[in-house]
1. With distance in nm of label points 7 Å out along Cα→Cβ at positions 25 and 57 coming out at 2.9, pick the structure among 1, 2 it was computed from.
2. Given that distance in nm of label points 7 Å out along Cα→Cβ at positions 49 and 145, derived from a single structure, equals 4.5, which label among 1, 2 identifies that structure?
3. For relative contact order in percent (Cα under 8 Å, 6 or more apart), find whichever of 1, 2 sits highest and give me its label.
4. Could you figure out which one of 1, 2 the value 1.3 for distance in nm of label points 7 Å out along Cα→Cβ at positions 121 and 153 was computed from?
5. From which structure (1, 2) was FRET efficiency 1/(1 + (r/R0)^6) of positions 137 and 185 (r between Cβ atoms, R0 = 41 Å, to 0.05) calculated, if the value obtained is 0.90?
Structure 1
Amino acid sequence: MSSARSVTVKMPFDDVEDEVTFTRGTIKADPDAADLLYLTDEWLALVDAARAKDRQARIAETDATAARVVSNFHLDRSCTRFGDDLYLAVDKNRESPRWTQFFSIAVSRFVKMRFDKQVQKVKGWLDPKVNDDIVEKHRTPLTTWSNAAAASIEQTTSAAMVRGAARIAREQLAEDLTRERDGLYDALSARARERGLPRDWPKQFFRVSTRKAADGGDDDGENAESSGTGT
């Protein structure tokens, strides 16, 4: 059975890459193992592909958050300006039917309601059937930022899907690399038997420490060594 440490989903990409480069480096350096290097040729590409998906997900999430924050700010501002003008138009009478057509609560509370609900209400104001000169005065900014806000909500949903794909890719990377490393360990063990090498010879090709451990932090339960030699 393989003694190569499993690659886990929680391992940082840098640590996974270090695992790969360490193994490849030690195999190249050892004449008894050098011809087995081809077994590791695809490993870095696997890491790079999963890392790219993770980066794509982080960018998508950041972009969606930024779009939501900006559109929320401008939509709130547009609603407040609309409310200020409407308030004067109804002679500051919040019981006026014209006022209650648009606001059932204070404007300051309206802009704090759930984001998607606020967007729906503003889009209702912009219905062509609504005939109000104050709405017409503010139609452009209300339309611009309610559309931007709606788009940011959709963008957030899309970003969640991208994150899900990245998570699946991360899980697949852990599974694939663990299987590949187990296969390499078995090949090295067979080589050790063929050439009369020590039974623990294959262990030297696999790291047992992480960057965190090397920097003085806690490792993930392994006996951390600065080299790959296991005991």
Structure 2
Amino acid sequence: QGVLSDLTKVTGLHGLDPVVLVLVVGIVMFTLGFAGCVGALRENICLLKFFCGAIVFIFLLELAVAFLAFLFQDWVRDKVKEFFENNIKSYRDDIDLQNLIDSLQKINHCCGAQGPDDWDFNIYFNCSSESKSREKCGVPFSCCIPDPAQKVVNTQCGYDVRKKSKSEWEDQIFVKGCILALEAWLPRNIYIVAGVFIAISLLQIFGIFLARTLISDIEAVKAGNAF
């Protein structure tokens, strides 16, 4: 299962094997492809109606998800925050999880869910007096502002950074939380997101149109042959 087996730790979907989810998606895609191809080749109205109905259902499901995500933005935001904070706690427990968070922070130039202080949730980066970790009161290296002059990544650049005053942080680490960074990403890339959504929608509508047209033609031919 490899990396997929670790998704339960990242998403919190314990008891749901991600391999099963991938298999289900694959079976659905194969079934739709089979119904569409065989239905068109054999002029089988039942298969074509199944294909058309399934595409309509998926299209409506996508619209419903998009509408609900827009309607419940605060709920989605809270879930993203909960996801990030839970996985900050487990940052050192799993290498795949660690790489995921590091990638998110480096790509989005952010640190923590709402800011660098969120790393207090992790026992290694916690500022409490009980902590004996060398990383105490620091942040992961992925929070650090990269130095163009350095060719080798300094994995210790975040050590002790939160012991300094917050006014000094901006020179060394990203101070924006990743939730804010992700929220800012959507408006900046709204045309790309809208373009992808429209392209997928047009393909689905085109598939529905072709299926309905073929069904109508087959029914018309059968009705003509009946006389």
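Throughout, read-outs are computed from the coordinates displayed, never taken from laboratory work. Computed from a predicted structure; not experimentally measured. Cβ atoms are built from the backbone, for glycine too; each structure is taken alone.
1. Going label by label, the one that fits is 1.
2. The value was obtained from structure 1.
3. Once relative contact order in percent (Cα under 8 Å, 6 or more apart) is tallied for 1, 2, the winner is 1.
4. Label of the source structure: 1.
5. Checking each candidate, the match is 2.
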